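Please go over the structures that come below.
Here, each number is a calculation from the coordinates, and none is a lab measurement. Model, not experiment: these values are computed from the prediction.
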Structure I
Amino acid sequence: MQAGRIRYDFVDRLSRSRAKFSSDASGKLDATIQAIETAIEKGMQIRTQSEEVAEEAEAALAKRLEELNRIKDELMMIRHTVESTDA
């Protein structure tokens, strides 16, 4: 009879420990999943911001290149005019 109580107590403690372990593991897994989701979202936001900054920089550089090409064309016209008058 004593052995039956000991066995019941052992099985009961084992069941409670297993349930607590399962609950703790589930909570930690949920927290890990949430942290990963947050990191992915943050990474996507940074990527989007970086792409926007890169697009803005590209547009500014294209505008600057256009301006430099215009200045080059003006200088070439001046050079051509000067060379024409010298000849």
Structure II
Amino acid sequence: MKRFSRDADREIHETRFTADIPDHVTIAAHETMRILIAARSLQDVGVLGSIVRWHNVPDRYGLVVHGKWHVTFNWNDSFGAYEIAVERH
């Protein structure tokens, strides 16, 4: 399983910034990603706020970081969050 969906998402986690996404969004996403990766259950993830689910992508979860920007991810009970991405929905 890949922890991050794209190189840009890994860059946000490691440096707080990436091209093509506003800085205020990447800073908030960075903080969310740190806690998301440390979480051991979806209940742990819930401390960040409501977990969003999309009907057209049933295995995908999301956390709002700013307006329509979300940190999205899949979840596996033994691995935790994977395919983490910053997306606009």
Structure III
Amino acid sequence: MFMWLVVWIGVLVIISRPSTVYGIMQALEIERTADFFVMSGFTLFSIIIFYLYIVVKKSNQKVEELVRSLAIEKRKVKRSKKVKK
């Protein structure tokens, strides 16, 4: 959510003060505005993909831990049933 807030604030700054874009473009030695926006979009897209990769990886680790603990618990229950018989 924080990421989208930053993106929209950036868009508002660019819309309200286009001179800031030209200053950034001069610093990066980019001559055409379209090139700047394509590069910015690609960079933002790459950041979003990396963030999603991290989120999915953490989620997979949590699922893996849950499955392991459930499997261990199931094994304990089976063993205890065998001992009682």
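Couple of notes before you dig in:
- Value 2.12, calculated as Cα Rg over 2.2 N^0.38 Å, assigned to which of I, II, III: III
- If helix-only ellipticity at 222 nm (-39500 (n - 2.57) for each DSSP H run of 4 or more, over all residues; to 500) is computed and equals -32000, the structure in I, II, III: III
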